[in-house]
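Take a look at the structures below.
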Structure 1
Amino acid sequence: MLPNNKIYKHLFSLLIALNVGLAIIAVIQQKWWDVADTLGGATLLIAIVLVIDNGQVNKWSAMLFTITAIENGLEVANQFLLQNYLDSLWDIAAIILCVYWMRQYYVEE
């Protein structure tokens, strides 16, 4: 739990709304990889908010982390195909973050 949950909730709400708005704009412009990128960012933020609220990873946040990891994996494959290696770093970092959080749910220690 974070000491100022109220501030973080508003910040994450704003970032989620921004990602959804950017996804809508990308749909209008028919830039489908940008739609996938922004929706992947929104699912990652929603999963992080669920972890902050509950204090642990639950079923829904683990599912959202899994969806985000799969979506970011597709983006990394596309960026490697287009030889945009530098652009793939954030997606690789997001995959590592998702695997770290999912490990707490799927692996019973």
Structure 2
Amino acid sequence: MNQLAEKPVLHQVPSAQESIANAKALFNGQAVRCKLEKMFNELPDKSRGLVLIAGGLPAKDYQREFSSFDDLELQKIRMGMSYVKQMAVDLDNELGDVRRLKHYQFSSTH
């Protein structure tokens, strides 16, 4: 019978202020911004540079943290991400999965 007895599990209840702040974050974009900042900062250097160039920013800024960009630069980063996404969609629509392309399909001597 001991195996069937359940031990009460205590869950920490967040404070009302914390709950309200979390709820507001869902509606003001703060939650998405945090995810965006984390994702951008964790991008490999090449990917970050590609997004920056596509948005019209200098590639040398690839070492900067997301939080160091001003609003105009962040808008350019958003446009760069959108451009890269559209390019990937266009390639998929035209060629299929580009990871399956073979080297001889690029060669003019084959």
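Just so it is clear, none of the values below were taken in a lab; they were calculated from the coordinates. Small disclaimer: the values here were computed from a predicted structure and weren't measured. Cβ atoms are built from the backbone, for glycine too; each structure is taken alone.
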Given a computed value of 17 for relative contact order in percent (Cα under 8 Å, 6 or more apart), which structure among 1, 2 does it belong to?
2
If we compute FRET efficiency 1/(1 + (r/R0)^6) of positions 32 and 96 (r between Cβ atoms, R0 = 25 Å, to 0.05) for structures 1, 2, which one ends up with the highest value?
1
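With helix-only ellipticity at 222 nm (-39500 (n - 2.57) for each DSSP H run of 4 or more, over all residues; to 500) derived from the coordinates and found to be -18000, which of 1, 2 does the value describe?
Details: 1: -29000; 2: -18000.
Answer for the origin of the read-out: 2.
Could you figure out which one of 1, 2 the value 42, 26, 13 for semi-axes √(5λ) of the Cα gyration tensor in Å was computed from?
Here the read-out was taken from 2.
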